[in-house]
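Chemist: Right after this note come the structures.
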Structure 1
Amino acid sequence: MVILFLSALLFGGLLWLPLPPLSFPLVAPAMAQANITTPSEALARLFTQPLLQAEWFSPSFLRQISLAQMESVIGQLTETLGAFQGVEAAADHWVVVFDGGRVTTRLALDQQGRIQGLVFEPPDQPISPAEMVQAMQAFPGEAHLLIRADGQVLASHDAEQPLAVGSAFKLAVLAALSQEINAGNLAWEQVVSLQSQWRSLPSGLLQDWPASTALTVETLAAMMISLSDNTATDALIDLVGRKAIEALSPGNRPFLTTREFFALKHPANAELLQRYRQGDEAQRRALLPLVNQAPLPSKDLFEGAPLALDVEWFFPATKLCDLMEPVADLPLMGINPGVAKPDEWAAIAYKGGSEPGVLNLTTALTDRSGRRLCVTATWNRTDQPLEDMQLIGLYRNLLAGLRQ
């Protein structure tokens with residue numbers, strides 16, 4: 001049995017993707033008949049008893065997480081969030097409530113009522129829009145923020161400043177695709193064959209699929225948004241055409257495919273990059289056939305320091321919300337909710353983006369009252385990689401503060 005244990009304080013980097021499914025049942029089946037510890041009781045005593053007891057945990061759990069490590073995690077949670085208040089049940093998880101925040105928690109007990117799996121997700125510590133603005137004003141490098149509610153600005157910081165947004169540019173591709181479909185030029189159910197020239201680097205899956213694989217336009221769009229599939233993205237750029245996308249993104253001309261983006265950043269193609277940097281728009285367009293013939297780097301190149309951040313897709317925060325608005329209600333936009341928690345909102349549409357030195361989070365949300373929000377935040381830094389969790393944590397807490 002695989003035991004999954006995450007602490008918001010120790011392993012917060014896993015926030016970037018939705019939590020993977022647990023590989024064990026939330027509650028062992030025999031518990032329904034046994035007069036033993038319930039899940040809420042098992043959680044509560046972690047925070048109410050002066051000392052943790054080894055018999056509260058299964059042997060397999062303690063082989064991976066020691067009692068001392070558990071005591072450290074519990075201590076960090078209470079030190080950060082204040083006094084324990086209680087445990088609330090939700091559809092498929094529990095929420096541990098403290099004076100200063102709430103922690104979504106997933107728990108598995110064995111047939112003896114012992115903890116065999118435990119997940120603490122990062123805590124909710126609600127902050128206001130004004131507090132978010134103040135925090136982002138202190139970020140090193142450049143940052144922008146926009147919070148809209150029903151089309152009205154609640155708060156902003158440098159929202160008209162274009163910044164590199166990584167894969168959030170795919171909102172422009174989707175918006176242009178939606179326009180072409182509404183005009184009758186393409187159709188969601190239209191089937192296309194995967195072409196070798198669309199093959200890019202991860203993220204995604206399609207770079208490893210065989211050429212001529214049949215895919216619908218809707219499948220390509222869903223993979224582009226939910227998995228940030230770069231090969232799916234380049235397929236859609238080809239189908240829609242640069243001209244249609246550039247009409248929605250005048251600050252990005254020529255509008256690069258992801259393959260062109262990766263090739264220009266490859267150190268082996270430094271001469272091409274230099275020519276691209278020195279050229280005007282027409283000269284850059286003329287160079288793209290050579291760029292598309294150039295070799296691609298290893299994906300490992302993008303695990304270190306920021307690299308050629310002038311080769312990117314640049315958008316102001318206002319434009320990102322404008323692009324999100326017409327596509328937010330598409331079902332495919334809700335496949336990956338990003339940082340937002342689906343059980344706390346009536347609807348979520350998300351697209352983010354990142355590379356070393358770049359991070360964007362853009363979410364459209366509808367709360368239980370029907371209020372529609374757009375929240376987008378971007379951070380750029382050219383001199384060193386970002387502390388991604390600094391922005392992700394603030395953004396998560398902002399969403400908690402905006403929830404009604």
Structure 2
Amino acid sequence: MRSVVEAVDVCKTYPLRNSSWATFKQALLKTKVSPPVGFNALSDISFEVFQGETIGVIGPNGAGKSTLFQILAGTLSATSGCTEVHGRLAAVLELGSGFDHNFTGRENLLTYASSMGMKNIEAKAKLDEIIDFSGVGEFADYPLNTYSTGMLSRLAFSAAIMVEPDILILDEVFSVGDQVFARKSFNRVREIMDRGKTVFLSSHSPYHIQMVCNRTLYLSKGRNLFFGATKEALVRYEQDSEELGETVDEANTSDNRDDETENKAEFKNVTIFKNDDPLPTENQLVEFRSKIDSLHLKFEFDFERANDPPKLGVVIHDHLRRPLACAGSHFDGFDYRLPTVDQVAKVLISFPLLPLLKGEYEIDVFLLCEKGFLLLHHLTLSTRLKVVQESKEVGIFTLPHEWKDVSN
């Protein structure tokens with residue numbers, strides 16, 4: 001497998017200069033000048049990424065994610081260390097990064113394509129396709145300083161994916177703009193992945209990272225705390241966030257929501273049933289007997305009828321927020337009857353004779369786009385499960401099994 005991106009001991013330090021008065025005073029008194037204090041945005045970051053991988057980058061605000069992406073993209077120099085990139089790299093970084101806001105959208109696109117090594121004839125041939133995909137329409141001939149944040153984000157994203165990169169960097173982009181564009185964007189990124197290209201994805205949504213990334217880099221305060229399997233990275237991130245009293249954002253609080261974005265689907269009510277009995281919605285721990293009691297979840301939700309009906313998802317976590325099992329209507333090929341405009345949709349999912357073993361568990365529920373990727377609404381239910389068991393089995397849950405005597 002060919003290495004396409006490598007970082008070796010990458011550091012980025014922003015010097016915080018001494019005040020002018022302190023410098024003057026030291027010079028006047030001929031005292032020793034103290035070295036400037038610096039802010040370490042990145043410290044000794046090393047990793048190697050191979051062709052065809054999709055790499056997640058997670059961490060709290062200020063962790064150094066955007067700084068790392070800028071260094072990989074060549075728009076920012078590292079203080080020390082080095083990076084190697086093999087292939088054409090396109091990046092969607094902070095809003096409008098690399099664009100001149102006094103130029104029109106069309107002029108910026110031509111400049112961008114040229115900077116990516118595209119010939120002028122090739123760039124002009126792509127221009128209409130990029131503008132059409134972005135949906136900015138006649139605004140393509142207006143200066144960028146007349147664009148809304150959503151329009152600017154759509155133009156930047158469209159430009160990056162249309163230059164057919166070998167390596168694509170996406171810094172918190174999937175929750176920008178309307179759902180129609182988000183669906184188009186994801187489909188195009190999927191095509192890039194399917195062609196064996198390399199993708200870096202940063203998102204505040206653990207769901208997005210878990211769905212598409214095979215490895216994930218967890219940054220905090222500029223340091224690499226973990227680089228490996230995505231599931232393990234997300235568990236460590238959530239555990240650290242809980243210890244600090246912080247929360248990991250989900251997509252319903254969106255990566256970069258602006259005034260063009262609105263939630264087109266949302267839960268109106270989610271009811272938990274123990275056998276046939278509905279449980280109160282307040283925060284509580286409810287006892288379930290392993291392999292005796294059944295768990296049912298009733299969803300009531302609404303969505304924009306102009307869009308395809310959303311899919312439903314359920315994830316059961318242990319007390320450390322490690323995902324143990326999931327169910328999705330898109331996995332099971334389940335379709336529900338569409339309600340009338342003045343009604344909400346109602347769906348029930350059942351887990352008969354709950355196979356979980358002794359422990360405490362949490363339930364997360366999701367509304368997803370028709371392809372099961374874009375997260376439209378997410379809830380962590382306040383009611384938690386305390387599973388007790390009479391048997392002596394060990395583990396997390398029981399698997400369906402059958403014993404047979406096959407002796408002659």
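Chemist: For distance in nm of label points 7 Å out along Cα→Cβ at positions 166 and 358, find whichever of 1, 2 sits highest and give me its label.
Modeler: 2
Chemist: Here helix-only ellipticity at 222 nm (-39500 (n - 2.57) for each DSSP H run of 4 or more, over all residues; to 500) was calculated and came to -9500; which of the structures 1, 2 was it taken from?
Modeler: Computed on structure 1.
Chemist: Here is a follow-up. On mean projected area of the Cα convex hull in nm², which of the structures labelled 1, 2 is highest?
Modeler: The maximum falls on structure 2.
Chemist: For which of the structures 1, 2 does the calculation of Cα Rg over 2.2 N^0.38 Å, for residues 150-309 alone return 1.09?
Modeler: Checking each candidate, the match is 1.
Chemist: Which structure, out of 1, 2, was mean count of other Cβ atoms within 10 Å over residues 62-69 calculated from, if the result is 13.0?
Modeler: 1
Chemist: Sticking with this one: Given a value of 15 for relative contact order in percent (Cα under 8 Å, 6 or more apart), calculated from one of 1, 2, which structure does it belong to?
Modeler: 2
Read-outs throughout are calculated quantities, based only on the coordinates presented, and are distinct from any laboratory measurement. The structure displayed is predicted, hence computed values, not measured ones. Cβ atoms are built from the backbone, for glycine too; each structure is taken alone.
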